[in-house]
Structure P
Amino acid sequence: MKYIIVLHLFIISSFSYSQNFQVNKIVVDKNTKSPLESVLIFNESDNSTTNADGKFVFVSQKNEINLNLLGYEAIKTTFDKLKTSNDTIFMQIKATQLEEVVVSNTPAFMKKVFEKFKDNYLPNYTINFFLRNTLKKNNTTIVLQDVYAKQNKNNSKKKKTTIEILNMRKISLFEKKDHIGFKFPALNNFINIVGPLYNKCSFTEIPFNDSNFKKILFETIEKNEIGQIWKGYFIINRNDYAIVEYSLNPFSDPKDIPYKEMLLSSGKYRSVEWTKWAQFTKDKESNKYYLNNLKLEEKIELIANEKTFYLNLNMNYFVTNCPTKEEIKPNFSADKDVFKADFSYSKDFWDNQNQLPLTKELELFLKSVVDKKDKTKEYRIIGNF
């Protein structure tokens, strides 16, 4: 039986093999020893970030390295120093006194944030990025896609976002008896950061251990057409009113979310979890901000033939260089399902790049694909490597 489902979105220096410096480390909290995810690793020309295990690989032609995570003391060092140090980097949480306070000017502050939004962010630029998409069925990986590409954003053009895919690897593994026809979100929809309207929200400032920033929770005042309240938070630079981190959860009561009928088969489905998280960093040359890290997690409940399945979609995007004015050669529409992109696999590139390593879980998934590749009656495999 084939189940057809669309994964819905709510509606958010090129790599070189001649780099001079490279380092692999793990970043943890100095006190708890817990790994720190989404630590920004950067210098004047290159960017990277830590994964859920606190691991990162950073490659650059410049010797300096900066580590930055909101709420922690920033670290400035060099490749040379890190190569002679331990494998683990400890970050110290900022020792700002946390006090429960009620800030009466939060609505006025947020009004200023919304007014300055367009002025604070780069309207036109080009960056290089990695994108990893995974899909799980009942907690077992069935789809992997990694993309390395250039992206141009130009708010003055009709097509505000164009992409040039440089390298890609993708593979999917389905049992034919219950194959799920899936559709990843278009890149345009994924990177489109949609926030609540200022006059439709309530705002609450909460303590945050960095005096240079405010952390403000938001919640829509009224339920939307499917009975949900949007909730999330902003972390905002006090000096220029720029949002540097943003999180959105549009589901307050998942049990009330209506089902939708599946296409071309009997059954129904609905999204029961959905979270988008975005991080912005400032470009030193323009003194404006740009999106440098973006994550989406969505959980789909699917019911067919008296069986219940759960699909988990994860999309993880991070920028690898500082913004440039480089012209790109678009070769894939940002409005299309990104998994439909059809590009050949470069073994040399993926064996030598270091910024998007395979996790142990994904290595096991690829091994499973190899083990089942000849079982064509039971399994359907789609991929380019």
Structure Q
Amino acid sequence: MPEKKPQQHWTESLADSVYALYETANEYRNAYRTAQLQVTTVDQVRRMTYEGRVAIEGSINAWGRTATVVPHGQALDVLSRLYRTVETETQARYEEAALLYASGAAWAVRAVSRGDQPPLVSFHTTTHGDPAPSSMEIPGLQTWEDGPALDAAYDAVLRCTSAAARAEELGDREPLGDREAAELHRVHAEAERMGDASFAYGLIAQRALALVLVGPRRMRESELAQAHAAAQTDTPAPPPGLPHDPYITAVIDALTTAGLGPDAWWTSDAEIDPYATGDDAGCTTMLNAVMRWDATRADQDDETGRDGLLLFWDHPAEQWQYARPRPEGGNTEPEYLPRLGLYSDPGAVANTARALLAGQPFPDDYAPYWHPADTVRAAVAAWATTA
């Protein structure tokens, strides 16, 4: 009998719901890009057609001779039609999925902002029973650092929507004058960017969801901490070690499995908490973990001469951080990894470490939450209340 998964808290299931919409749109986006590329590979204007012919016995041409054909040219014609059909279909699917992703993320942000606790993104349906995109507007984030980017992305979606409506209006006219024909070409090109515009908006809206979920998640951690503390009188003492050790150990295991094991790593509860404010600032400690690599493949391109890599996990932070050691000692100012949450799946941490070690771009995807970390989060929250 399959093991029953623990029920997710609504904050995590809602985030997973939006992430599923992202993955769906991204799959169609990649498929559309692949189809576009395939179309260019059989474009007879750009590539040479082998003119060798074959005779077709029993078929006579207009001059009374045995007919011949160019098989390679025929193949390119057939493939061109097939690839363009796939291109058209994947473009439509990408646009639909991107609209659902963007509007679903926006719906989730609005719901959490007004105090609702939806476990999943919810859509109305079309007359055919398919999910229908909802409003993409997200009010109330003017002071957010990504607010201007959110507004600009929303305006881009509106321009594409307006262009699509205008293209449909002009397409119904017959005949078109030169000026209207030129306008139709322009608005059609603008409307074709709907998929990319919606996907870009969805990425920012997904970050906005992470922002508005901070409060509910902290409240959940407080509830878990209280429940954990209440249960201490009825449960045996926990095994020796620090509360975050099980998660960090899982990350080390994932790194080692991927062939990326650090040269050294440690966990601690004695580091001064630099995030603390108020009267206790400088007087409290935090749970943290450090992973150190002494050399990376990016070192040879580093003009500053800095070798190695450091990954940091600090329990008061929202994301993992990284830095580079300095030749004179110490390290550079740690930088956040915004797509790598504090309890991200260990495999995602390994993928990010691989990129950092190789000097490659970070993964585009938001790292999924590691659900076994629920107990670790509760233990960390309990430790923080008594530290």
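Who wins on distance in nm of label points 7 Å out along Cα→Cβ at positions 186 and 266 among P, Q, i.e. which is largest? If you can, show how the numbers build up before the last one.
Details: P: 3.4; Q: 6.6.
Largest calculated value belongs to Q.
Please state which of the structures P, Q yields 35, 21, 13 when semi-axes √(5λ) of the Cα gyration tensor in Å, for residues 250-353 alone is computed from it.
Checking each candidate, the match is P.
With FRET efficiency 1/(1 + (r/R0)^6) of positions 242 and 346 (r between Cβ atoms, R0 = 41 Å, to 0.05) coming out at 1.00, pick the structure among P, Q it was computed from. Provide the component values of the computation, followed by the final result.
Values: P: 0.65; Q: 1.00.
Answer for the origin of the read-out: Q.
Identify the structure, out of P, Q, from whose coordinates volume of the Cα convex hull per residue in Å³ was calculated to give 163. Provide the component values of the computation, followed by the final result.
Details: P: 163; Q: 285.
Structure of origin is P.
Comparing P, Q, where is FRET efficiency 1/(1 + (r/R0)^6) of positions 58 and 170 (r between Cβ atoms, R0 = 41 Å, to 0.05) highest?
P
So helix-only ellipticity at 222 nm (-39500 (n - 2.57) for each DSSP H run of 4 or more, over all residues; to 500), computed for just one structure, reads -3000; which one of P, Q is that?
Matching structure: P.
Every number here is computed from the coordinates shown, using simple stated rules; none is lab data. Bear in mind that the values here come from a model prediction, so they are computed numbers and not experimental data. Cβ atoms are built from the backbone, for glycine too; each structure is taken alone.
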